[in-house]
1. With FRET efficiency 1/(1 + (r/R0)^6) of positions 122 and 170 (r between Cβ atoms, R0 = 35 Å, to 0.05) derived from the coordinates and found to be 0.95, which of 1, 2 does the value describe?
2. Work out which structure the value 25.2 belongs to, where mean count of other Cβ atoms within 10 Å over residues 130-137 was derived from one of 1, 2.
3. To test your reading of the models, identify which of 1, 2 gives 12.4 for mean count of other Cβ atoms within 10 Å over residues 114-121 when calculated.
4. Computing Cα extents along the principal axes in Å gives 55, 41, 31 for which of 1, 2?
5. Tell me which of 1, 2 gives 11.8 when you compute mean count of other Cβ atoms within 10 Å over residues 106-113.
6. Which one of 1, 2 has Rg and Dmax of the Cα atoms in Å, for residues 34-145 alone, as calculated from the coordinates, equal to 15.8, 48?
7. Comparing structures 1, 2 by relative contact order in percent (Cα under 8 Å, 6 or more apart), which one has the largest value?
8. From 1, 2, which structure was FRET efficiency 1/(1 + (r/R0)^6) of positions 42 and 210 (r between Cβ atoms, R0 = 25 Å, to 0.05) = 0.80 calculated on?
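Derivation of every value follows stated rules applied to the coordinates shown; laboratory data play no part. These numbers were taken from a predicted model, which means no experiment stands behind them. Cβ atoms are built from the backbone, for glycine too; each structure is taken alone.
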Structure 1
Amino acid sequence: MVRIAFFVEGLTEQLFLEKLLLEVFGNKDIAVNVKKIKGGTSIPIAISEISSMEVTEETKYYVLIFDCGGDSNVKSYILDQRNSLLKTGYSKIIGIRDVYPDFERHEIHDLIYGLKYQLPQKDLPTKFVLSVMEIEAWFLAEETHYKRIDEKLTMEYIEENIGFNPSTYNTELRDAPSNDLNQIYGLVGKEYVKEKTSLETTVNALDYGSIYFDVNTRITSLKELIDEINQIFV
């Protein structure tokens, strides 16, 4: 059984990644276990289970997703859990975090350097994927989901009112993509906020076939994630 661990910034990334893996690779005999990790520094680290799938003799891929509860926690929790994951047979770690709001666009190089600095790779390679500037840039670019939010949200209507066309514009150039999503949804009296019900509405509206085959060819940071996943499952 192949064991892979993902450490993600928070709920948005956790919901998206879990859905992506099951929608695209659900036929690969995959089991996904989601855990919340918190604590450290002044208080002991605590890990709680959010959801889990049954592991059977047919399970070929076991994926563990840690919700780290913040961008700055991703690397530190990877370092804390690395030896345990190595001892239990994991073959790769992938960390996913946003650039914004902790870093500006011109600081991306420094952020990457800091994430890689003194990060062990022997026997258990670790890869970081940055969503530029936020994971919502990926959501923005998946143009088919807007009409599932509301029929009025055509590309023409969005471009006329917001100033860019999500199906052709490089959404990684947006400095605060979550604000853009909220603006777009606001055109029809809806909202995008960092709250579970709102996040689930968007995550469930996304077309993961489009994300896997189309959007990733337009959005560099998403392609990095898809490439990493493909190395595991394809």
Structure 2
Amino acid sequence: MRTLDDKSANRLSPGADHYRAYVGPPTQYDFMGATQFALLFALGMREHHKVLDFGCGSLRAGRLLIPYLDPGCYFGIEPNTWLIDEGVERQLGRDILSVKRPSFSTSDTFSAEVFGEYFDIIVAQSIFSHGGTDIARTAIGSFANVLAPAGIGLATFIEGDGDTPDGWRYPGIVTYRAGLVQSIFAERCLVATPLPWFHPRQTWWLFAAKARDLPPEPQLRLLRGIVLRAPEFAASVPAT
């Protein structure tokens, strides 16, 4: 676990924008961070909640979450040290570390238990799009162990009908059948449901320890993630 008081010697970034491109299309860096924040806020995130950004990368969402959350409430896991450092330096500035006191871990075990904390919210965006079933089972099992009472989590999956392999496949893509996603959560004693919240390539899943901790279906249908005045995201707007 580290707090980034000192610059890391592990710098691998070959270009000024590589920290953006490494985590997805660089032209959508702002959108993917903002849509995560908007979804979390819509689901009840408030500044006092402890939030785990599982696979926080270059702080695409963290650059919004860290300033918003109370000091000591943001936790990020990212094995690539240089991504965290680039995110801090290029998106936030190092002064915020002493003000907001985020915690980071560079663990590569796919476990959310490295902090010894319980979390009100867990978000894992585009982790299982590169990780196979063994990784999903490990990570989701650890989510179940660190969710606070009434806590919720969000994870994205790419839907597909083929076989889902094991192992870490980045930059390759891994797809999941909806039934497989549901069964992995159930194996870990979690309830989960897909959301209609717009994502350009993946499907958001919401999970919790108890069904009562998920919003009722009529409310879930309101979570659309519509983006207006943006032709690139016109698919987010339902046909009238």
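1. Going through each structure in turn, the value belongs to 2.
2. Checking each candidate, the match is 1.
3. Source structure for this number: 1.
4. Attributed to the structure labelled 1.
5. Of the options listed, only 1 reproduces it.
6. 1
7. Ranking 1, 2 on relative contact order in percent (Cα under 8 Å, 6 or more apart), first place is 1.
8. 2
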